[in-house]
Structure 1
């Protein structure tokens, strides 16, 4: 079995809480085990995604910050 497909969500330019709301909506339409990569430019999203993962049970597999562009890799529970 090959690498699992990662669904991409571009939330750049959106301010809190929109990146997280768009991610929640995408996760609701996904199957358990699927992965979602979110790209955001909202600095507040760093804490938002950490707290969301803890509260929702979804796994936050990666968090990256590259010159103010934040990426998150989530796996749906």
Structure 2
């Protein structure tokens, strides 16, 4: 039996951001610029290494033109 490691909520949000960003053909550099962040910081958000705060997540939602529900898909709230 193969046991998958549990994905944290931050990791799932990062996975969602990366998936949606790539689906929309937006580079990490472009999204970082649009939200006023560094590409390195955005990379850490996408990897689930940092909790950037609601303001940054709202900026991401606006730039990607998605809902908060899209951002938190598969996150148990």
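Just so it is clear, none of the values below were taken in a lab; they were calculated from the coordinates. Every value quoted in this text rests on a predicted model; they were computed, and no experiment measured them.
Using Cα Rg over 2.2 N^0.38 Å as the calculated read-out, with 1.01 as its value, let me know the right label among 1, 2.
The read-out comes from structure 1.
When relative contact order in percent (Cα under 8 Å, 6 or more apart) is compared over structures 1, 2, which one is greatest?
2
Can you say which of 1, 2 returns -17000 when helix-only ellipticity at 222 nm (-39500 (n - 2.57) for each DSSP H run of 4 or more, over all residues; to 500) is computed?
Derived from the structure labelled 2.
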